[in-house]
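Trainee: Each structure below is given as C-alpha cells.
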Structure 1
Amino acid sequence: MQIQQRLTPSTVFLLTVPPLLWASNAVVGRLVRDLVSPLTLNFVRWVIAFVLLLPLAWPVLRRGSPMWPHWKRYSVLGLLGIGCYNAFQYLALQTSAPINVTLVGSSLPLWMLATGTVFFGARVSGREIGGSLLSMLGVLLVLSRGEWRQLLALRLVPGDLYMILGTIAWAFYSWILARTREPQGVRQDWAAFLMAQLVFGLAWSGLFAAGEWTLTDARMELGWPLLAALAFIGIGPAVLAYRCWGSGVQHAGPQAASFFMNLTPLFAALLSAAFLREPPHWYHGAAFALIVGGIVVSSRR
C-alpha cells in the first residue's frame with residue numbers, strides 16, 4: 001500500500017519516459033545502422049551528452065573536484081556503463097531487431113544475481129533462483145525464436161550474443177555502484193554523477209571508435225537523417241531519460257521503479273511495428289511474461 005501511495009501520476013510519468021526513450025534508442029540505432037558504424041555512433045552520442053551536461057556539471061572537471069581522487073572507480077564505471085554496454089547494444093542492433101535486443105536486456109536481474117553471487121559474495125535465496133530460471137527461459141525463448149531446436153544447434157544471431165555481453169557488463173556496473181559510495185559533492189547531483197562517469201567513458205568510447213576506423217570499413221554518412229538521429233539519442237536516451245529515472249527512483253524507490261524497466265520491450269515492439277515494419281511474434285509476448293514473472297517471483301518477500 002505504501003508503494004501505491006508513492007506512485008503518483010507525476011512519478012508514473014517520470015518512470016515511464018525513460019523506458020520509452022530507451023526503446024526509441026534501440027529503434028533509432030536500427031534505423032541508422034547503414035549510415036554510421038556502431039562504435040562511432042556510441043562515441044558521437046556521448047560527445048553530444050557531454051556538451052549538454054557541461055553547463056550543468058563543469059565544476060566536476062576542476063582540479064580540486066572530488067571526482068579525481070576516485071578516478072580509478074569512475075574509469076571502470078565509464079568503461080562498463082558508457083564504453084561497453086552502449087557499444088554492445090549498437091553492435092547488437094546491426095543484426096538483431098530492437099524487440100530482441102530489449103528483451104535480452106530485460107534479463108538484467110538474472111545476470112545481476114549471477115555476477116553478485118560469483119564475484120561479489122551475494123547471498124541467493126531459493127525464490128531468487130526460481131525467478132532467475134523463469135527469466136532465463138524467457139531469454140532462451142527469444143534466442144531460439146520460438147524454436148527450441150535452434151538452441152541445440154547453437155544457431156544464434158550475433159546481435160543476441162552482443163546484447164548478452166552488454167547486459168553482463170551492466171550487471172558488473174550496477175554491482176560496483178551498489179558496493180561503493182559516491183564522494184561528497186557528486187552523490188547529490190545527478191548531472192555531476194553522470195559527468196564523472198562520462199569523462200572517462202568518453203575516452204573509452206573514443207578509443208573503441210578509433211579502433212573501428214582503423215581495423216574495419218567504418219562509415220559515417222552525414223546528412224539530415226543521421227544528424228536528427230544523433231541529436232535525438234544524445235538528448236533523449238543519454239541525458240533526459242537519466243534525469244527522469246533518477247527523479248522517479250527517488251520518489252517511488254528502486255524496487256517499485258524496477259518494474260517500469262519492463263516497459264522497454266513493449267515500447268520497442270510498438271515502435272518497431274510502426275517504423276521498422278518488424279511486428280512482434282508470439283514468442284516475444286511469452287518471453288516477456290516469463291521475464292516479468294521471474295522478476296516478480298525473485299523480488300517478493
Structure 2
Amino acid sequence: MDQTTQTLTVTDGMTGRIDKELGHHFPQFSRSQLKRWIDDGTVTVNGQTVKAKYQLQAGDRVVIEPETPVEIDLEPENIPLDIVYEDDDVLVVNKPQGMVVHPAPGHPNHTLVNALMYHAPLSSINGELRPGIVHRIDKDTSGLLMVAKTDRAHRSLTAQLKEKSNLREYVALVHGVIKENEGTIDAPLARSPKDRKKQAVVVGGRHAVTHFRVLKRYQHYTLVACRLETGRTHQIRVHMKYINHPLAGDPLYGPRKTLPGHGQYLHARLLGFEHPVTGEEMVFTAPWPDYFEQMLSYLDRTDA
C-alpha cells in the first residue's frame with residue numbers, strides 16, 4: 001500500500017463529504033483507514049483539520065500524510081505487572097510512569113502489551129499490536145488502565161467509553177494558581193497544524209470535555225483532579241495548557257522552566273466501569289506513585 005503523501009485539488013464535481021470523496025479517489029486506502037486519518041488530523045484541507053462530514057468545496061486542497069508503517073514482531077515478555085484486579089474477563093493494571101502502553105515506531109517492545117501477553121490471553125478486537133487495550137495513557141503518565149481479556153468484554157468496555165458511562169479521574173500538578181475551585185474545559189482537539197507531534201485546540205476538531213477541581217494550592221503550582229468526559233489524545237495536557245495552566249514537567253506542552261522529573265505529573269488514580277458480564281459497578285483506585293509523592297512533599301516544604 002502506498003504510504004506517501006497524497007494531494008488532491010477539489011473540482012466542481014467532487015464537492016461531497018470528504019470521507020466519501022477520498023474513498024472514490026484513493027481506492028488503495030480503505031474507508032475506515034481514511035476516516036481514522038481524518039479523525040487523527042492526518043488529513044488536512046487548506047492546512048486545517050476537518051471532520052469526516054466536511055463538505056468539500058471547489059478549490060480545496062486536500063493533503064493526506066499517512067504515517068509510514070513499521071514492522072514489529074510482538075512477543076510476550078516477562079515484565080512485572082502491578083495488577084489491581086483480575087478475573088476471567090477483565091484486568092485492571094496500575095501502569096508505572098515511563099512504560100509505553102503498546103508497540104509503536106520507536107517503541108517496538110518492552111511495552112505494557114508485551115507484559116500483558118506473557119501474563120494472560122487478551123481480546124483480539126484491536127488487532128495484533130494492541131490486543132486487550134480498550135483505552136491508553138501516555139508513556140510518562142502513571143495509573144490505572146482497564147484491559148479486556150475476551151472479545152465480549154472488549155465490546156462492552158468500548159461501548160461504555162463511547163457512552164461516557166465509565167469513570168476516569170486523574171490528578172495533575174499544574175503551573176500557576178487556579179483561582180476557581182472547579183470548572184469545565186469544553187474545547188475541540190485535533191492534531192496541531194503547526195506541529196504534527198502535538199495535539200491542539202482546533203476549530204472543527206473532535207469534541208473534548210475535561211472537568212477539574214482544585215485539591216491544593218501552592219505558591220506557584222496547583223494540584224487538581226481532572227475527570228474525563230471524553231478521552232482524546234493528550235486531552236488533559238492540552239486542555240490545561242489551553243487555560244494557561246500547563247502540567248508541571250510536561251516536555252511537550254509545558255514551559256521550559258518546570259519541575260524536574262521524567263515527564264508530566266499526571267496520574268490516573270480512579271477508574272470505574274460496569275463489569276461486562278456480571279453488570280456489577282466496579283471502582284478502583286491507585287495510590288500516589290513515588291515520583292509524585294516525593295514532589296508533593298518537596299513542594300510542601302518549599303512552596304506551601
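Trainee: Quick check on the output: 17.4 is mean count of other Cβ atoms within 10 Å over residues 14-21, derived from one of 1, 2. Which one produced it?
Mentor: 2
Trainee: 1, 2: which one has distance in nm of label points 7 Å out along Cα→Cβ at positions 182 and 230, as calculated, at 2.9?
Mentor: Computed on structure 1.
Trainee: I've got another one for you. If relative contact order in percent (Cα under 8 Å, 6 or more apart) is computed to be 15, which of 1, 2 is the source?
Mentor: Answer by label: 2.
Trainee: From 1, 2, which structure was helix-only ellipticity at 222 nm (-39500 (n - 2.57) for each DSSP H run of 4 or more, over all residues; to 500) = -22000 calculated on?
Mentor: Working through the options, I get structure 1.
Trainee: Have a look at 1, 2 and say which one yields 33, 26, 18 for semi-axes √(5λ) of the Cα gyration tensor in Å, as calculated.
Mentor: 2
Values quoted throughout were computed directly from the atomic coordinates according to the rules given, and no laboratory measurement underlies them. Values in this document were obtained by computation on a predicted structure and should not be read as measured data. Cβ atoms are built from the backbone, for glycine too; each structure is taken alone.
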